[in-house]
Structure 1
Amino acid sequence: MRLFYVYFLILLPLLASSQEEAFYIEFKDESVAEAFTKIEYTYNVLFSYNDNDIINKRISIKRQKRTLREVLQALEFPVKLSYKIVNNRYIIINQFVKENIDVNELDNVIVRSYLTKGIEKNNNGYFKLLPSKLGILPGLTEPDILESVQLLPGVLSPNETASGFFVRGGSSDQNRLIWDGINIYHKGHLFGMISPLNPNITSEIKFINKGTHTRYGERLSSVIDISSKSTMSKTVKSQFGFNGINADALLEVPIVEDKLNIIGSFRRSYDDALKTFTFNQLTDKVFEGTKINQSDDGNNMFSFLDYSVKLNFKPNKNNSLYASIISIDNQLDYTLDDTENNRRLNDKLVTSNIGYGLGWRMKWNEKITQNTNAFFSDYKLNYNFITREGGTQVSDFEKRNTVFDSGLSSEVIIDRSKASQITFGYQYVLKDVAFAFLNTSNLSFILDTEDNMIQTHSVYGQYNYKNPKLFNFSFGLRTTYFNELDAVRLEPRIVVYKPLLKNLKFQATAEIKNQIISEIDETILSDLSLENRLWRLADGNTFPIINGQQISAGFIYSKKRLSIDIDTYYKKLKNITALSLGFLNPENSSFNIGRQNIVGLDVFVKKQFNGFNSWLSYSFNKSDSKFENLNNNKNFTSKSNISHSVSTALSYKLDGFQFALGWKWQTGKPYTIANDSSDGLEFNDGINTGKLPIYHRLDFSSTYNFKISKRNKLRAKAGISVRNIFNRKNLISKEYIGNNSLEDPIQLMEKFSIGITPNLMFRLYW
């Protein structure tokens, strides 16, 4: 039985005023669940309820203009509900609420339905996404985890990938991705085009881009903390779905009622069995500028899959345990027969990430809770470029990158009162990272090979204070010792939310973070020009610990059906390493050390009217970099700098139908201008002095939820999405690449956005 804590949260400053707003509404022999959904979108409220309390109950009321209070009164008899107003802002449904629900928990949420239903912003600054409740988003028929995050203010993906996004001017490797406590290093299916994590088994996503809790370390820009489902179902539940890219299935099986269950999911591409226009559009984008698209004679075998399994165990009300496994795998095998020279060229690329997680949550008493976790993550990238002549292998260039990441942590949470909470904990993490460039022939060279290990010990504490009438305040300190580097780093964190008026809040955060693992660009050795970013550990010398400092301040305004969120920030990143002009020189593989200064502004406006949900997001970003021995030691525009970006969307729900139309616009990212010469390309104008053209695209999505049979629980969902409706050809990057030989000249490769891409989806639930 799925049990929800029950309340309505009105996104208005005063519930009393919102209750007086009247809208036309009717129910024609509809289930109470359907009626609740219609009320949610009409009056901007959220329902939670016990399914068993409304099962087989239906409602009919004639079309009439009604206030929220009048609608609730009409539902009182069939549903037998009663309600009360709390703090002039919330409605509590007494029938469905357990006695131990703390009304103060409602104050944790600042804005519900931030972009759409299922996204909320909390008073500690982070966003929470609930995929099972997520409303429709432009261009998505299903909630891709990482693409949903990209719609939030300050998050941009200039290369149109799901995983390669920038958060407030930081590079993509500064985003930490966690699945059930397991660090994930895989960049995504189809070389980052699709999130590597299946959303259908996901319970909750926390996205944190400021004021980060002290339990989180390792990355500078953001944390995406994902939890898979942990609920105890009384019956077997399953679902199956497919779209133009992949098919997936999910199964949840109770083993011991209310104590032990297992849930698993599986997802795989099916391009090897059935070619679709959608998949071809994505692969054309991925392989753009590579030899795979440059030749019609080659044979390309590509596939991806992922699966996850989770065992949930609740021996009693005070203890809960889980064991989780996740596996992500991508494989490419490209063969080209050069019959003229009696040669066969073979590219093999495998990227995988398998992780194991264990967790134990123990409630000592009503005030003290302890969380203990352990994890292991194994990421591997293996690339082979094999040349055969007359059936005999003559050379094999090999590129490898491995990350072995494991850790153990335990924290204690003490609820001193309803207003204050203390958290303190310890974490141990071991990272072993290696990369190598090898060649079995004598015709080439070995660029580099390296294997580093770092052990870290972290202790942290945080104090949270909540008083909605005065302020919400969090202060924490994280201290980390890097064993092999013999270095200690302190990381203070502060979050403040202060009500100024009934409808206006002040928000401010400050934090310091450190990062020992990051990606380096490698392009000169990859004949395939794919997966050219490799993970590397800090060594304390040529590759130091990266330090990040961020402060932010702004306001949140909410009145009636209008919400405005404004936030300004300043980030300072130190000890960043760069490669000269963005590519490796095999004669000089030294790293340049520098810093990055970023200032920015994020503005978000949401308005609901007549059943429509609309929002507008604007971001300003100015990022400058300075590196030793680069650009004559002068400042230059950072690669991640997108000066202005705008996204807007309009969505509507009618019975089981949902529609969304969204537009993205942004200025082009910078690039280095190259000039032609007799010796090839020359770089004389400095780094990143050019700017790509303006980028924009229009996306559409629509879904329909329906029941297949009224006699059983078989339900279905169908949808269609169209990305880049006007088929606009946006230039999204200019890159300079080399080849597998020193004699090969540097070449310019231009990449464009994906063309018009429709996608169909169908899913069954039972």
Structure 2
Amino acid sequence: MKRIIRFLLCATGILLLAGCSTTKRIPEGEMLYTGIKKVKIIPPQGEKTPAAVASEINDAVAYPPNYAILGSSSLKFPLPYGLWVWNNWPNPEKGFKHWIFEKLSTQPVLVSDVRPQQRVKSVDDLLDDNGYFRGKASYELVQGKNPKKAAILYKIETGPAYRLDSIELLPDTCHLYHSIDSLARLDPYLRRGERYSVDSLSAARTRITNALRNQGYYFFRPDYIEYLADSVQSPLNISLRMMLTSNIPPQMLWRYKTGDVTVYAFRNRGGGTPDTIPTSRATLIQMQPSRLRKDLIPECVTFRKGRYFSVRRMNSTQTRFARLGIFNSIDINVFPDTTATEPTLDVEVSCTFDTPLEATIELNASSKSNSYIGPGILLGITNHNLFGGGEQFGVTLTGNYEWQTGRHASSVFNSYEVGLSTSLAFPRMIAPGFIKRRNRNLNWTRLQLDADLLNRPHYFKMAQFNFSFNYDWQSSRHSSHTLTPFKLTYTKLMKTTAEFDSIISVNPAIAQSFKSQFIPQLSYSYTYDTSFGPDNTFNWQLSVQEAGNIFWGIYQLAGQKGEKKMFGTPFSQFIKGTTQFIYGRRLSGNQWLVTRAMVGAAYAYGNSSEVPYAEQFYVGGANSIRAFTVRSIGPGSYKAPDWIRDSYFDQTGTFKFEFNIEYRFPIIGPLNGALFIDAGNVWLLKKDPLRPGGELRAKTFLRDIALGTGAGLRFDIGMLVLRGDLGIGIHAPYNTGHGGYYNMESFWKSLNFHLAIGYPF
């Protein structure tokens, strides 16, 4: 008890220290470092310091003071209790007071610890490495009322940038020199007018080396290439000369061909009897017994004996083995064949089987584009080698409980969903014989069967069954494709409430979109994802799908007239397409401007009068127009009557346009901020008398676009991004009773907050 009382008294004493000095014990001639006042980068008039150079300068001078917030060099917590204790608390050699001192005191960060003079020198070297040979860095101590405290102001005058003028390459006396010169002429940096940069020169020689290693020069290294830069001959110009270092072992410069390829397939439990299987691509030594198809592993080998050795083929072989998902380790080793008459590299691939069965248990929080969030559970089991050919068979059971965020959120919409999914994937394209075999291997053929039950209390219970057959393949590093030759969906409206029936009874179009039906589909999607240097990213997605046309044609040829049915149930017939562009531009440092444009259209015909409800478009919510709740606007200028407004069932459309622009910037540590503008709406391609103003018309298109702005915070820890966005409405497409372009009912009613996981786009 006495010890507790003593602790409380000591704690009280520590609180009293808050009014005490934080510099009392600072030695003479020293000052407490309080952080960076400012990093002032001054380029020549009319020029702009590149964002990458500015980032390097800030990193070079960064040094956190005591009680820095998330490692910041300028932001601190306001209560430096550890400094108070260090400066004002007696520290006996032992006892309770000594324990308090050791636990709570903080050693002060002094200006001498920061060593600003060394950091300034580092900045000078950095400027030289980036072509600013006339640049100069300096610093000054900024003191306040207390002369024992100081912040640091860094001042960097970059001066003009030196640029490449002439580039002298190697003499064209052998194949190696000729290849280096050809690659240098094609390099995007080694061109007249580019700013001199040591890092860029290093990147250029790395690109040249990588290309050479794909031409047989396996042992060539980037440091074999040297540059001689002369800045004396012409003001602000660099004369560059490329050369190879001296004393390189001759075998390092030889051009090698591929020799024998041997693959060792080990069991995950070790042991076994080796079985040697010669194939056209490699010699397979497989430990028996083994549940593995004998032609599977050779299909993964991309090396070709007698051809020049390529690192690209080595990487592609590694990738093919890894994509199978049945090995826990894959090692590729190469070594010279000393018995060959010409430079030759033999290859050994060692792979060890993984345990074929994998169980998964996940607890998660989901965030969907319709603003529903909630907890979920996933239970799954996967067999990664079902038939001995790397086939993956999986069974997954999911359950989710969700509620809606946003201003119009209501417990009425709280829902649950349970689903069962089975899938079978083959690591090859199961296709007709006219497709070349080399184009079939190690692309994926997937079969999937899903059953899902969705329950929306007070409205409906709906069951949905899906069967799909699709191909996934990647044609290049940037392009990926998915082709679904056949997908069949069956939706069954199992139960409805009187309230839901009253809603759809007044609108036959909505009733048609909710009816039980088959949806036979064929679809194709394409994704192109690339970057243009470190400052530009681009993503394009295209998706087209049709439903019911093949079946309609078959019935039509059979002479059946009128509505056509499958198993006594009508099937849907429509065509749908969407395209989306996302472009990101780095403004400075980690500041980005990201834009997205999306257009989609769906049209029902033939056997259907309306596109199924699940295939229609909507806007609003956490990943759309954030000033409005999901399905709270559209189609067009239509406004749902008050008595069904909270249902959102009729606020969908068959044409969609959406445009977003977002400025993303760092705040501190993993906390980032965003400012955004969202615009868009949905429309009807067919006129609906019960939804006046919903039809797509050119003369009202701009007036029908909803507009909102807002700000958000993102907590990004890499694996997870937690996002909160506050949207502010500017223009509603419907009549709000207020004139002018800003027509919101009130500022406060125009606010919508969305909590989501991941970036909106």
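To which of 1, 2 does the computed value 3.4 (distance in nm of label points 7 Å out along Cα→Cβ at positions 487 and 671) belong?
1
One of 1, 2 was used to calculate distance in nm of label points 7 Å out along Cα→Cβ at positions 71 and 631, giving 4.4; which?
Derived from the structure labelled 2.
Identify the structure, out of 1, 2, from whose coordinates P(r) over Cα pairs in 10 Å bins from 0, in percent was calculated to give 2, 13, 23, 27, 20, 10, 4, 1, 0.
1
Suppose distance in nm of label points 7 Å out along Cα→Cβ at positions 191 and 279 works out to 1.7; of 1, 2, which structure was it derived from?
Here the read-out was taken from 1.
Work out the source of 1.01 here, i.e. which of 1, 2 gives that when Rg/Rh (Cα atoms, Kirkwood Rh), for residues 199-606 alone is computed.
Here the read-out was taken from 1.
Thinking of 1, 2, which structure, once relative contact order in percent (Cα under 8 Å, 6 or more apart) is computed, gives back 10?
1
Here helix-only ellipticity at 222 nm (-39500 (n - 2.57) for each DSSP H run of 4 or more, over all residues; to 500) was calculated and came to -5000; which of the structures 1, 2 was it taken from?
Corresponding structure: 2.
Where a number appears in this text, it was derived from the coordinates with a stated rule and is not lab data. All of these numbers come straight from a predicted model, not from anything done at the bench. Cβ atoms are built from the backbone, for glycine too; each structure is taken alone.
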